[in-house]
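Below are structures written as C-alpha cells.
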Structure P
Amino acid sequence: MNPVTDPAQQPAELGGGAHRSAAIALRELLGLLDRGAPAEQFTRPAAGARSAGADAGEQALVEEATRVALDIRRTLDQHRRREAELTALFDTAGDLAALRDLDAVLRAIVHRARMLLGTDIAYLTLNDPVAGDTFMRVTDGSVSAAFQQLRLGMGEGLGGLVAQTARPYASADYRTDDRFRHTKTIDSGVREEGLRGILGVPLLVGTRVIGVLYAADRCVRDFAPDAVALLASLADHAAVAIDSARLLEETRAALVELNAATETVRAHSEAMRLAAETHDRLTELVLRGGDVADLASEVAALLGGGLVVHDADGNELARVGCEPVPRPAQGVAASRSGGRAVPVDGIWVCAVLAGPELLGSISLTGRRDLTDSDRRLFERAGLVTALLLLLRRSIAQAEDRVRGELLGDLLTPEHDGRPRDTGSQTLRARKLGVSLTRPHAILVLHCDTALRPRLAAEATRQARSLDGLAGLHEGRVVLLAPTDRPGVLARSLAADLGQALGVPVTVGSAGPATGPAGLPAVYAEALRCLEALHALGHIGHGAGLPDLGFLGVLLGDRADVGGYVRHVLGPVIDYDKKRGTELIRTLEAYYAHGASLARAKDALHVHVNTVVQRLDRIRQLLGADWNTPARALEIQMALRIHHVTATPAALPPQL
C-alpha cells in the first residue's frame, strides 16, 4: 500500500514532528469542512505544514487530505443544491395542489428559477395562437418596462426559436450570438434590460408548446446541463399549473353555464307558472263579464305599475295607478310593426291589435325595466284587451243597430201604412236608458260625404253621453237628445264634432218635443233648419229655427211668434219694463221716420241728444250690429209683431 494514501500506517512511519504537523493540518481541514468554508481556504493547511518544515512525505499527506476534503466539499455542495432544488420542486408541487391564483403560482415558479439558478432575472412567456406569437407573462428581477411588454414572433430571438422548435436553447452572450434571428424590437428590449447570458426551455403540455421559461444574467454566462435540467423541471411544473388553471377555468365556466342553465330553467318554470296563473285570472275576468277598467286594475296589480288604456283614436278608456298619459303614437307604431311591447321614455307601450287592425293601446308606467316574463304578461294583457274591445265593439254595434232601428221608428210618421205604436216605442226606449217623457230635441248633422261614417260614430258616442239616440235615417246622421235648448246643443256639437273630424260639421236642430208622437214633425223642422243653414252659407255652424230669425218662423211648423219677438227684442223689452224707459217706442219712431234722428226726436218730442243716448243704450243691449241691414230688418219685423199682437207681459219667459 502506498504510504501516502494509507493513513493506518502513517503514525508508525512518520517521525514525531511530522506526525504533529499532519495532525494539525488534518484537524484544520476537518474544521473547514464543518464550517462549510469557501474552497480557497482549503489551501491554507498545506501552506501551514510547509512553513512548519514538514518533509516531503508529510507534505504529500496534507495535500492528499486537502484534495479529499475539496471533493467532500463539492459533494456536499451538490447535495445541498440538489436538496434546495428538490425543496423548490416540492414547494412548487404544493403550490399546484393548492392552486387558486395562476398568476401567484407562475410568479413563485419564476422567482424560484431565478434563485436556484442564481441569475439576475427570470421570466416566462406564453404563446398566443390567435396572434401567432409569444408574449411576456411574468418577470422576476426585470427593471425595463419595454422588456416586460415584449412580444416575440415564432422563430424570432432565442425565445421564439424555443417556442417554435420545443427545444431548450442557451446563449452565453445573446447580443453577439448569430444563431438566433435578431429583431430590432427584441434586441432593443434585451439591451435596455442589460441581458447577456440567456437560457430558455419550453413549456410543454403533451407535445404542444404553450410558452417558454427563461433564466438570464446581465453578464456573459455558460449554462451547465444541470441548470438546463433544473429549469426544464420548473418549466414542466409551470406548464402543469397553466394547464390546470385552464381546466379549472373551463370547469368554473361549465359550472357557471350549468348554474345559468339551472336559473334559466327555474325562471322559465316560474314564468310558466305565472303565465298560467295570469291566464286563469284574465280568463276568469273575461268570463265574468269584466270590462276594460277591470282588466287594467288586474294587470296593474300583477305588474306593479300604473296602466292606461286608449282606444284607436287616443281616447282614454281606463286608467289605474297613474296620472293621465297621452297615447305615445311613436311607441304604438313601433309595437304595431314589431308585434312586441316597446319602451318609450320610461313607459312600456303595447299596441292592441285584432289582426292588422289597430283597436287601441295599453301603456305601463312606473316600470322602466321589465323581465321577459313580465313583458310577456304585459303583451298577453294586450291580447285580452283586444278581446274585450272586440266584444265591446260587437255589443256596441248590436246596441247601435237596435238604437238605430228605434230612432228610425221614432222619426217615421207611419210604419207600413199602420199607425205608430207610441207606447211600444216608449217601452223600447226605456229599455235602452232613454226616457221619452222628458223634452227631446232632434239634430240633423252633415259633413263631407267621405267622413259620414266617422260622423255617425262620433254622433253615437255623443248620444251615449247625453242618454240619447243616434244613427242614420234616410241617409242622414240624426241625433235625439234630451234638451229644451236645441240651438245651444247644435252649436256645441258643430264645434266639437268639427274639431274631432277636422272638417266643418253643420247641425240643424228643432224641438223640444215630449213623447214619441211629435218627433217626426220635429225631425222635419230640424231637416229644414239644416237646409236653411246651407242655403244661408252657414257651413260648419249649428242652430235651431229660432236662431234663424224670421226665416225660422216661416220654416217652422209651429209659428212661435212670441218666441221670435223675445229672441229679437227681449233685452230691450225687459229693460223698458224694469226701468220704465221708452226704448221700444224710440226704435219704432227711429225706423218709422227713415232712421232719421231729427225726425225721430220731433215725433218723440225730446231733444236729439236724448234719441242718441237711447239708441246707444239699444246698441249695448242688442249688440254693435243692431243697425246693419239684416238685423234692422229682423228688428223692424219684431217691432211690428210686438206692436199688433203682444204686450211685454204676454211674452214667454226668457230662456
Structure Q
Amino acid sequence: MKNINEVKNSQFAVPSFDDWKGKATQSLKGKSIEQLYTNTYEGIELKPLYTEEDVKGLPFLNELPGQGSHLRGTKLLRTSGQAWDVSQEIDVSCPHQCNQVLKDDIDRGLTMIHLLLNDKTKRGYSLPNSNGKGLLVETIHDIEKALNDISLQHKSLMIDTHYCSLPMLSMLTAYFEKNNIPLETIKGTIGMDPLAALVEDGELPMNTSQLYDVMAQLTLWGKKHSQNINTILVKGHPYHNGGANAVQELAFSIATAVEYVAEALKRGLNIDDVAQKITFSFSIGANMFMEIAKLRAARTLWTLIVKSFGGNEKSQRMNIHGRTSAFTKTYYDPYVNMLRVTTEAFAAGVGGVDSLDVSSFNEAIDRTTNFSRRIARNTQIILQEEAFISKVIDPTGGSWYIEKLTNDVAKSSWELFQKVEQLGGMEQALKLNFVQQEIKEVATKRQKHVHNRKDKIVGTNFYADLHEEPMTMSSLKKDEHVDINDQLSIEKLARLKEVFEMDIDNVMDVAVHFMREGLTISQFINLMKDKEATVKINSIEKIRLTQSFEELRQTSDQYFEKYGFRPKVGLINLGSIPEHKPRADFITGFFEAGGFEIISSHGYLSVEDAIEGTKAMKLATYVICGSNEKYKEMAVAICRKLLDGKKDIKLYLAGKQEDTLTTELVEAGVSHIIDATTNCYEFLTSLHQEQEM
C-alpha cells in the first residue's frame, strides 16, 4: 500500500526550486530574482520562497509541545478551550471607578485583573489625585475600594510595580489577610523590574544591590506563602517603545532576566526558586510573522539558559504576558488601530502567550472607555472562540518559513545577548550606553522609512483623512481624592526603616503589619529612597512611530481653528484623467499627510487653459501633475508664464524627469520635483515653516 508521499508524488509533479526560479525570472521579465529578497529591521534576510532545504538540520523540528526547547509551547496538551488569560489594563485613577470598571469587564469576559498603577503611585509622589492614566493608591483603603466584592480566587492578577514590589505586595497581602483570602489561592504577577524602570526614568532612587536584596526576599517569601504569585517581571516594552526591533527586545529582556537570576543566586537562592517566579512581558508589534517567531524563539532561549543554570523542567517553562504595541498606534484615524491590534493579537495567540492585553484603539488619545475596552477585549475573545486559535498548539509549526525565521531570530538574539554579557551584563551595558545606541540606530532607520513613506502608516503618512471628526473624550467623572488620612506615625516609620536597612529578612512581615495600621505607598517608597545611592543612565524615550507627522497635522488643526480653513495646495493637472490621475493621487496623499487641503483641477489641454485655471484658484502653492509627455509639451511654458515677475508663488512638479527637462524646469522656476524618493516629512516641515504655520 502506498504511503501519503507516494500518493502525492504520483498525482502531482514535484517542481524543484530551480523550476520555480525560472518561472519567477520569466515573470520578472529578465530582472534579477534577488530583488525579491528583503531585509528586516532585525537584519534578517527574507526569501520569496522557502523549501524543506531551509529547515534541514534545525534542532527542534521533531519536538512536541511541552518538551525539549519549549519552542512549540510549554504544555503538551491544552486542557481547555482558553489558550491564554484575557487581560486588559485598567487605567482609571479613582479606586471606586476602577472597581466599577473591573466588575463590568469581568462580566464580559475578562479573566485577568491588570491594575495599571498611576505613575505617581509607582514613584512615591504623595499627591492625592492626578489626571494621568492608572490607579492612584495610597493606603489599604484604596485597595479595598478597588477590589470590593471582586473574587480573586478565580482570576489572575497582573501588576507592574516599577522598580520595587515591596510596598504594593505588602499592601495587597494585608488586604488578603484582612479579608480572609488565602494567599495560596491568589495567582498572577505582582512584579518588579528595576532595570526597565531605570530605562524608562533614566534613574533609580536607590542602588540596584538594595533592590536585588528586596527581589530575593520577595522571591523567598513567595515560595513560602504563595506558590502562584510571581514577584519578578521582565519587560520588553521600554525597548520596543523606544523603537527596538524584535531581536533587540528579546535579547535585552533575556539579558535582564539572566542578571536577576545571577543576583538572586548570589543571595543564596537556587535557580528553581527564581526562574519559576519570573514573568516575561513582551510588546507585540506589527510584523506578524516576526512577532510569532520572537515568542517561539524566546521560549527556546529561556529553556537553554535555565537548563545551563541547572534548573528543572518546570523552571524551564517561560511564562509570557503579551501586550499589543503602543509604538504602532496612531492619534489620527484611531479606529484603524482596531485593525492593527487584531493583527498583533493574532500573532500573540499563534505565538503562544499565556496572557494578553489588547490595547484600546484610543490609547494614544485618552483613557479607555467602556466602548474601547469592549472592542479590545472582544478582539481576543473572538480569536479564541470564533477563530479557534485556542484549539491548536503551535499553529505555525511545520511552516518552513516560520521555522527558519524562528531559528534566525533565536540565533541573532543569542549573539546580541552575548555582546551584553561580554560588557558585564545588562546594567553595565545600559551604563555604557550600548543598549541605547543599538536601539537608536534602528529607531532612526524606522523613522526615516516613515518620513519618506517607504513604511506606510494608514491614516497618517498615507490616506490621511483631514475631515475626520475629533474623538469624544472619555466620560469618566473627575478623579476622587484617595485616602491619605491614616498615615503611619514617625516612630513606626523609623522602625520600618530600621528593619528595611538592618533586617531585610523580616521586612515583608513588618510591612504587612504596618500597612494594616495606615502605612501609605508614598511613605514606604520615600522611606526606601537613598539620595546617596541613585543610579543614572541615559533613558530610552517612549515614542510612537507616527508622532512627527501628527505634529504637522496638529499644526494644521491649529491653523484651521484660527482662520477657519486649512493651508491649501493647488493641483495643475495636465491632459486627460489617465494622464494626470496617478501623479495627482500621489501628490494628494503626500500633502494631506501634512494637513494641507488639496484643490484639484480638471485636466488642462493647453498652456492657456492651465494658466487661466490656475490664476482662478488664487493660491500661493501649486503642483503640476501629468505624464512625462505632457510635461515636455506644456510644463516649462506654464512655469514661465505663471511665475513671470511673481515672487509669491511656489511651484512644484510631480515625478522624476530626465536631466535635460529637469534643468529647464528649474530654470523656469520649479522649486522642487517631488517623487517617491522625496522625504515627505522634511519637505512638509519646511513648507510649514515657509508659510509660518
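Every read-out reported here was derived from the displayed coordinates using simple, explicitly stated rules and does not represent laboratory data. Every value quoted in this text rests on a predicted model; they were computed, and no experiment measured them. Cβ atoms are built from the backbone, for glycine too; each structure is taken alone.
Any idea which of P, Q comes out highest on distance in nm of label points 7 Å out along Cα→Cβ at positions 229 and 589? If you can, show how the numbers build up before the last one.
Values: P: 14.8; Q: 5.3.
Biggest value here belongs to P.
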Using volume of the Cα convex hull per residue in Å³, single out the structure from P, Q with the greatest value. P
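Identify the structure, out of P, Q, from whose coordinates helix-only ellipticity at 222 nm (-39500 (n - 2.57) for each DSSP H run of 4 or more, over all residues; to 500) was calculated to give -14500.
Values: P: -19000; Q: -14500.
So the calculation was done on Q.
Taking relative contact order in percent (Cα under 8 Å, 6 or more apart) as the quantity of interest, name the structure among P, Q where it is greatest. Intermediate results must be reported in sequence, preceding the final value.
Values: P: 6; Q: 15.
Comparing P, Q, the top value of relative contact order in percent (Cα under 8 Å, 6 or more apart) belongs to Q.
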Taking 0.25 as the value of FRET efficiency 1/(1 + (r/R0)^6) of positions 421 and 541 (r between Cβ atoms, R0 = 30 Å, to 0.05) derived from one of the structures shown (P, Q), identify that structure. P
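Which of the displayed structures (P, Q) returns the greatest value of Rg/Rh (Cα atoms, Kirkwood Rh), for residues 173-316 alone on calculation? List each step's numbers first, then the result.
Details: P: 1.53; Q: 0.99.
By Rg/Rh (Cα atoms, Kirkwood Rh), for residues 173-316 alone, the leading structure of P, Q is P.
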